[in-house]
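In the part that follows, the structures are each spelled out as C-alpha cells.
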Structure I
Amino acid sequence: MAKNGFLVFDSDMHIMEPPDLWERYIDERYKSAAPVGVTSENVRDLRIQWPDLAEVRDGTGATGINRKGRNYEKNQVLYRGHASRGWDSSCQMEAMETEGIDAAVMFPSRGLSVLTRPDTDPGLAAAIARAYNDWMYDFCALDPNRMFGAGMISVYDVNDAVAEARRAVRELGFKAVFVRSNVVNGKNWHDPCYEPLWDALEELDVPIGFHEASGSMSKQAGEHFDNFMLRRVYAQPFEQMMGMGSFIGGGVLERHPNLRAAFLEANCAWLPWLLWRIEEMHELELDAYMPELRESPMDLFKRQCWVSIEPDETPAKYAIDYAGNDQLVFSTDYPHGDSRYPNAVNAFLELDISDEDKRKILWDNCARFYKVESPAAVLAGR
C-alpha cells in the first residue's frame, strides 16, 4: 500500500470485542463467572457486567454514567457503521485500508480492563485470557499476513502466564503477549516472581507489550481525580513510566538482555525527562539500592525498549532529539474515542520530523520489535 511512499505498521491497533466473547469462548467450567460486555446507545460502550457484582463497570473500572460531550457525539457518528456490523474483521480491514495501514498487531478494548480486578481467581483469569486469544485467532484469520494477534496473559499465577504465552506463540502464531503496566496483584514488575515469564519470553523470542488504559479496578495513577479528563491526562503515561522504571531500574532488562518490551499508547514526549531522571538516580543511588545494575539506563532503553508516539504528538521531536529515532513506534488507536481516525496517519505525516524519522517510526522499528517482515504484496507494489 505504502501511503505517501511510507509503509505503515500499527503497533497496537484496537479491536472492539463482541459483548458475548467470553460467554461463547470461555471454558465451560467458568461460563457462569464469565464477564459480559454491556450494550447501549453508545456505539463504543466499554462497560463490563460481572455476574458476582451488582453494579456495571465501565472501561475505567469506575461506576457511574459517562458524560456526553462533543467527542462522544463525534464517535457516535464516526463509528456507527462499524458498530452496526459488530466490529467484525471486515470492519477492521476497512479501517486499515482507510488509514493506509499495511500491517497491524491487534490489542483489545474491553479486554484492557477485564483482568484488573484485585484478587481474581487465577483459574478464572487464565480462562478469560485463553478465551480472548482463541477469539483473536479467529478474528485475524481474515488476513493473517497483515492482521496479527497479541496474546492476553494472566499474571495472577505466573505459571498460567508462561503456559498461555507458549500456547499463544506456538499454537496460535501470535507476535507478542500483552499486560497492563498497572499492577494488579501487589507485585512490581521487577519482583522475582515474574522471572519465569521473562525467561519464557526470551526463549520464545517474542516481546511483551505493556498497554495502559485510563482507569482500572486496581489502584492506578490519577485515580483520586473524580474528573475523567484529568484521569486520562495522568493515568496512562504515569503507569507506563513506572512500568519502564521497573524494567530499567529494577534490573529486569539487565537480567534478561534478549527481552523486548514496548510501552504503548501513553505518548513518548516524557522520555527525555524520565531517562535523564533514572540516569541521575543511577549515578547517585546505585551503590545503595541496585549494586548489581551495571549498564547505563539509556543503553538498556536503546537496546530493549520501544515506546509509541501519538499521531499528532508535536513534542515527540524532543524525544527523538534526546533518545534517537530507533525505539519509537506508531499507532492510529482505532477505534478508541481519542483516536484521530480516519486521519491518524495523515496527522503523523504532518509532524515536524524528518522523513527518515517517519520511515523508521511508521514501519522499521515496529517490524524489528515484532520481528515481522514486509508483506509480500506490499513489496511487490513498491
Structure II
Amino acid sequence: MKVYFDNAATTPLHPKVFERVTKFLADEYGNPSSIHSFGRNARVAVEEARETIADFINADASEIYFTSGGTEANNFAITGIANEECKESKKNNIVVTQADHKSVIETAENLQHSDFDVHFCKIIADTGIDIQDLNNLIDNNTSLFSFIHINNETGTINDFDRIFGLTNNLIVHTDAVQSFGKIPVDVRKIKINSLSASSHKVNGPKGCGFLYVKSGTPISPIIHGGSQERNRRGGTENVSAIVGFAEAVKIAKNEMYNNYEHAKKLRERFLNGLSTIDKNGIVINSGVNTIPHILSITFKSELYNNDAEATLIYLDINGVAASNGAACTSGTLKPSHVMLASGKSVQDANGTIRFSFGSQNKIEEVDYTLDVLDKMSKKFRK
C-alpha cells in the first residue's frame, strides 16, 4: 500500500483544478497586461479569481495581491511593511515568534542588516505563543508583529483574541498558509493588517499564493520592474495558477466542513492506535487547541534510538510518506527549529514525525500506517 500523509507539505491537484489550469495553459494564454482580446480574457480571469479569493476571507478584491506562493507573500509582508512603516512611524522594533515559518524568521533576520531590532517571542511546549513573553517584548518602539496562525509542524492554533489584546496599536501579519481553506478565516473579524496563503496547500497548483493587505496599511514592493498588482508586485501574473487557485478555493468553500470532519476521524483513529503501540513512549506535540489535519509525534529518546533519516526511510520503504518537519527544511534532516524552541532536546527532535491528512486519505491508510509504526517502534526500541 502507498500512503501519502504529507499534505501539510503539499496536496494533490484536484481534478477540477487541473481542468481549469490546462485551459489557461493551452487556450487562454494571453498576457493579462496586453490590450488585445487575448490579454483582456486573461485579465478578466485574473480579476475574477481575485474576487473569489477576497470573498472567501471577507476582504475587498483590491486588498489581494497575487504572489508566487506563501514564502514570497511572507517576504512581501515583513519587508514591505517594515520598510514603509518605519519611514512613517520611525519605529524599528519587529517581533516574530520562534515557531514561525523560516520565510518569516529569515526575512526578519535579514532586516537586522537594515538597522531593525528583531525580537523572537518564545513559545510554550505545544508550540503556541508564550503570551507573557510577547507582552514583555512589545514596547513603544514596536511597529510590526508577525505570527503563524496554525503551526505547520504541530497543528497548534494561536488564539487571535489573546494576541490582539496586546497588539491593538501594532501592525499585525499572520501566516495563514495552514489555516486557509481548512477553517473559516474572516479578516474583518480578526482585525489583522496582512495575511499570507498558498495555493498548493488546498489542492491548487504550486507556484501561486497571495498576500492580503488591509486597505491603508503601509507597504512597499519588494519585486520591481512592472506595474502589475497595482504597482506593488512586478512580473507577469501566473494566470493558469491563479485561476487554478481560485477554483481550489471554490471547492474548499463547499467542502471545508466535510474535510474538517474527515480529518478529525482520521486523527482520532491514529491517536487511538498510537496508544496501543506505546502509550508512554510516544508524545503528541500539540495541545487542546489544534487542527485535526496535522499530527506530530515524538518517540522519546530515552526509550528509542532516534535517527530522523532512518525513520523516514523506514516509513518510505514501507510505502508511507511523512516528514520530520516543514517541507522547506525537512530535506536537510536537521532538527526542527520549532521542536527545539518548544523545549525538546536534539535527540527528541530527531525522533519527531509529522503526519498530515487530506480529503483523499482513508481510514484503511491510517490502520496500515499504524501497523508500520508498530513494527518500527520494535525495531528502534532501545
Structure III
Amino acid sequence: MNETAIDTLVERIHHLPVKLVLEFAGAGSLALYWLHHVAGSSRTVVEASDRYSPQALAELIGRVPEKYVSPETATAMASRAYRRAMRLTGGGTRCLGIGCTATIATDRAKRGDHGCWIAVQDSHEVRLSGLTLVKGQRDRHAEERLVSLMILHALARAGGLSLEVPLELADGEQLEERVVAAPDPIAMLLEGQQGYVVIASDGSIADPRPQPHALVSGSFNPLHTGHERMAHAAAVLLGKPVHFELPVLNADKPPLDYATIERRVEQFAFRFPVVLSRAALFVDKARLFPDCVFVVGYDTAARLVEPRYYGGAAGRDAAFAVVRAHGGRFLVAGRLRGDTFSTMRDLPIPASADDLFIELPESLFRVDLSSTAIRQAISSD
C-alpha cells in the first residue's frame, strides 16, 4: 500500500473545516498515528481515546454493550465522541465523532470472526461502515492497518472527499455501509428548530420526549442540594414527578453555548433527567409546557409579580393571563432574607393572579443556600 497516498489523503483531511474526537476499541490506533504523522493534525484532532478494556468502553457509552463489535456499539461511541467534540470546541465549527470497535488477530486463537464497525457522527447523521475479515488472511499488523485505513476512509467520506487509497479487500470480504439520520437535538435546539429536549439521567436523549408536569427552572451554576431538595419537596406536595429545566436562552444574558450546556448537564449525569428549553420567560414556558407547575424560589417569585419587569401592571396581568390560559401555576419556596424567612405570604401578589400561586411550606422545604454564595465559595478556594 502506497504510504505517500495515505499521507496525501491525511493532508487533505487536515484541510477540511472539521474538528474530530476519535474513540477506538480493539484496533484503530494506526489511524491516529497517520493523522499525527502529517503536519496539521492540531487543526483536525481535538482528542482521541483508546478504550481497550471492557470497563473503559462501558464507562464511555454508559453501559456494558450486548455485543462489543457491532454497529450499535460503534454508534454509541461516535455519539459520545461527537458530543465531546462539541463540548471541547463550543460547537463553533463542524464537529465529527468517530467510534471504531474491532476485534483482530492476537497472540491466541479467537473463536469468533475478526472484523470491525466504524461510525462517524455529525449534527445530522451517522455514517456506518463494517467489515468481517477473512480469518487467517492477514497478520495482526495487516488487520490493524486495514481497520485504520477504513477509519481514514470514513472520515474522508464524511468530509466529502473522494477516496484515493484502495482498501485491498480479500476475496469474500464485502464492505457494508449505511447512513442513518441522527439529528443532534441540542444543536437543533440552539438553532431554533426544536423547543425543548429532555436529557435522560444516563446522558441519552429521551425519545419520545416526556411532557413535564412540574419544573424547577434555573441556570444550575452550580446544581446544589437546595435545588435537589426543592424538587423533592415539590414532588411530595404535588404527588407528581418534578423535572429540572435549564433554559438555553436568557432574557438578560447571551445564549448558552454548546460547551456550557454540556458542562451544566453533566452535573445531572446518572442522577436526574434534565429538560433543556428555549423558553427564557415563564410566559414562554407556560406555552411550551401546558398544565405545568413551575417551582420557584422566593426571589424569582418576587420578580414575577413586579410590574416593572413587564413595562407596567397591565403587561404583568396580561402575562399571568397567558400562564392561566395554558394551565400554568407557580409553587413558591421560601427563603432566608437577612434574619427573616420570607414566604409567599410576604409577596405583593395581585388579587387577579392569586389563584396561580401555591406555597411550598417551610415544613417541607427550607435550605438556606444560594448559587451565588456557592460560586463565591468555590472561586475563593
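Some points to look at:
- If relative contact order in percent (Cα under 8 Å, 6 or more apart) is computed and equals 19, the structure in I, II, III: I
- Label whose coordinates, when Cα Rg over 2.2 N^0.38 Å, for residues 71-254 alone is calculated, return 1.38 (choices I, II, III): III
- Which of I, II, III yields 2.3 [distance in nm of label points 7 Å out along Cα→Cβ at positions 239 and 335, calculated]: I
- Among candidates I, II, III, the computation of P(r) over Cα pairs in 20 Å bins from 0, in percent that gave 29, 55, 16, 0 used structure II.
- Looking across I, II, III, the calculation of FRET efficiency 1/(1 + (r/R0)^6) of positions 191 and 311 (r between Cβ atoms, R0 = 35 Å, to 0.05) that yields 0.25 traces back to II.
- Structure (I, II, III) behind the derived value 20.5 of mean count of other Cβ atoms within 10 Å over residues 7-14: II
Values quoted throughout were computed directly from the atomic coordinates according to the rules given, and no laboratory measurement underlies them. Note that the coordinates shown come from a computational prediction; the quantities given were computed from them, not determined experimentally. Cβ atoms are built from the backbone, for glycine too; each structure is taken alone.
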